[in-house]
Structure P
Amino acid sequence: MRNAWKILLPLMLLALIAGCAQKAEEGAPKAAGAEAPEAIRIGLVAPLTGPASTTGNDMLEAAELAVEEINAQGGVYVKEYGKKIPLKLYKGDTETSTQGGVKAVTKLITEDKVHVLVGGFSSSITYADQVVAAEHKMPFIITGASSPVITRRTDIDTSTFFHHCPTTEDYSEATMLFVDQVIRPAINAKFGFSEDRPLRLAMVYQEGKYGEGVLEGVKKAIEKHGLKITIVAEEKFKRGESDFRTILTAVKAAKPDVVYPATFLNEQVPLVTQGRRDVGLNTIYLAVEATDDPDYYRDVGEWGDYSIQESRFSPYTTPPTPVGERAQRFKENFYKKYGDYPSMMGASTYEGIYIAAKAIEMAGSLDKAKIVEALNQLEMEEIVEPMKGGKISFKNQYHESKFELYMQQLRYDPNIGEPRPVIVWPDNLKEADFELPPWYEPGPP
């Protein structure tokens, strides 16, 4: 027995020492020789040139502000290195084209060696460039490509993509509910139409994944909720179009009550201006959220009066939600740095940088697979945009975060020469009642 203990005791001690060493190693910084990088490399994917550059540069400025704020706190703590590491932003200009998007993402991944991608604007462009990201299993927080196909496609592995913007289905549904609940009754009441009269809707949409997604979302919402809305026109245009008069003349002939353009900011301005000024299509123009940008208000001027805009963040109004104070502080900090207010697209990209930082902190690593797993598990407080349940999370089937959406009506202010938004729906956020314009012309009874 004494001899047995002589043999067992050293073995037990060795096992104890090994166990302690393993626990120490699990909680320790990365092994000597593996130096921490000088910076965590974040790749911004945005249209910095080309037709959508107004939106892209707002995304860039918002991303820069987020990086500056995080670095002012010392950066992001990465457990495997046992220290905080600052962020560094790398720009990927998609040039507002599919070819430019592929080139930008390829460079960010293969040359700049980024750890995470943030951004993406235009569903068609992102649909093309995300193929490169999928091949490299790159975590990509998509803040500006709204077609649900981005995270629901089956021809590539979408497990590393995280959709931080409402889908075309989300905001088309909200818009159609507003149209049916508010605009349709207002028209029928003012013009003595039957309460059951269906609203006449004209769709004008950008060709490609985005515009087609809005059109499909509208049709799904009408069917899903049994809405009294009839689509009387479907007109398609090429991305970057600037002359809509021929299309709008055809739309006018269809005698709609409302026109819903699925456009970028640079397209919505001439469409609304030409519709009212040149074609005499005196109707209610709807707008998607990407137009909630100071440049849109400046450029559309008086022609945007009484138009409707779906949003979740506005430079000029702050809904009474729990994030209202933080949203206002973000606007003030942005204005202080850039001399202008941020757009809705800027807000979501600003949040995208913070989401990336949180995921890296949770992962405790710069390993792509570990960052992806952290994003899968992420559940963080809403930042500057109101979220469903007050949380940012990608735990649903398609990695789609869910926002609280609202509808604004633009009212022209002659003192500044620009319209300003007021929230008109839903009731819990409403600042004013929806109004039909005095010059409004409906379709037939």
Structure Q
Amino acid sequence: MRIIKTKELNKLGYTNDKARSLVINIISKHFKYHSTAQVTELLINIKNDPEAYINNEHLGKIASTFIERIAEPDFKSFTLLEQTGPLKTIGGKQIDEGTIKQMELAMSLPVVTQGALMPDAHTGYGLPIGGVLATSNQVIPYAIGVDIGCRMSLSIIDESDSFFKRYSHQMKVALRDHTHFGMEGTLNVQHYHEIIDSPLFNETELLRKLQGKAARQLGTSGGGNHFVEFGEIELYENNSLHLPAKKYVALLSHSGSRGLGANIANYYTKIAMDRCKLPAAVQKLAWLDLNTEAGQEYWIAMNLAGDYAKACHDTIHRSLLKSLGLEALSNIENHHNFAWKEQMPDGTHQIVHRKGATPAHAGEMGIIPGSMTTAAYLVMGKGNANALSSASHGAGRAMSRMKAKQNTTASALRQLLAKAGVTLIGGSVEENPLAYKDIDMVMNAQKELVGVQGKFLPRIVRMNKD
């Protein structure tokens, strides 16, 4: 029997998310040898007379969704599914057991239809970093994360290695003068971008309150693994940028939506948790239905935060290149910590959440970084449907920040930097290269997801000091 599609279930009267999820899982496991006609007749009978099936070992769960409830509360309580949708794990040997268990727990949410786990995955809050979830028409704020729309941006410049030899001092000064890292503070010069005047800031009271903060933080970066760096990229033959295959100077940045995204995430996660009661282990993964006002508000705010993150990168690149008298031949960017409405191979549309994972549709370009001393890769997606057309967003942490701080000294970090020929401005041992997985092993594990078109090596790196 073929898998019954969501739209077919809708026609049969199975409009409840939990009912649809139960049908898909139970029928595929216990009634897989029934014909489509037999299954259709069975589902119609369950809907029309659920009491007759309520004590059935398997069908009772489906029938219970049609039993009239007494005094529906303002919130809904949900139980986790015993059978889950398909989960594709890439590079499983590099992923610890705790991360895999956390992803499997997220897969048991009744609204989740499919999932994937990237080779850079490690445990996170709610959903693992490197986790990808698809839902039918729900958005899970904490499956997107706090730093909404965090992204990579790469500018390729028509200069050779000799530019570093002649202007390395000026490049360091530019990074100090035209970037700012950390939770608070701003740049010495206030920049402007049209995103600050977006009418979307008037859509909700929350966004109106955050507009001033967004203006102050425009063009700045957060802490942790966020960075702005100059390096050298080697483009390979027949690259999709149609640029000659050679080495170029490049500017690479990684940061997100700052206080704007964090406030949006926390505000709507609380609303979701108030309305959607789940077991404690997955309570943070409460969702908002996109047909509700709160769901629509979050979707608008999420997209605004993503556009704002892009504006921050655009501002950083424009000001740095201008200060050095440079122009970009090409710019490539991709983002993670976001949700997209995408069409699946079966024709249905799903909400795909990528937390610490990036889109990798066929022909889609992106950047996958390593650490402050290791390579970043320019890639093109292959559109692997089993992996929800996704790829890793980086090398992924091998140590927590606390463990990295306990196991590495400032002296050891300086030795690693000297060996790699990298100058670090700011930075901390928490982000030292040994705290991350081997980027080349991660790339090798995801050959079925992306193809490599260029290799970037950092030379001058700017990060948050603490």
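Identify which of structures P, Q gives the largest calculated value of relative contact order in percent (Cα under 8 Å, 6 or more apart).
The maximum falls on structure Q.
Which structure, out of P, Q, was Cα Rg over 2.2 N^0.38 Å calculated from, if the result is 1.05? Mind dumping the intermediate values first?
On the way: P: 1.14; Q: 1.05.
Source structure for this number: Q.
From which structure (P, Q) was distance in nm of label points 7 Å out along Cα→Cβ at positions 246 and 278 calculated, if the value obtained is 5.2?
Structure of origin is Q.
As an exercise: helix-only ellipticity at 222 nm (-39500 (n - 2.57) for each DSSP H run of 4 or more, over all residues; to 500), calculated from one structure in P, Q, equals -10500. Which structure is it?
This value belongs to structure Q.
Which of P, Q yields 22.5 for mean count of other Cβ atoms within 10 Å over residues 38-45, as computed?
Going through each structure in turn, the value belongs to P.
Suppose you compute FRET efficiency 1/(1 + (r/R0)^6) of positions 166 and 430 (r between Cβ atoms, R0 = 30 Å, to 0.05) for every structure in P, Q: which one lands on 0.95? Intermediate values should be presented prior to the final figure.
On the way: P: 0.95; Q: 0.35.
Going label by label, the one that fits is P.
Every number here is computed from the coordinates shown, using simple stated rules; none is lab data. A quick note: this is a predicted structure, and the numbers were derived from the prediction, not measured. Cβ atoms are built from the backbone, for glycine too; each structure is taken alone.
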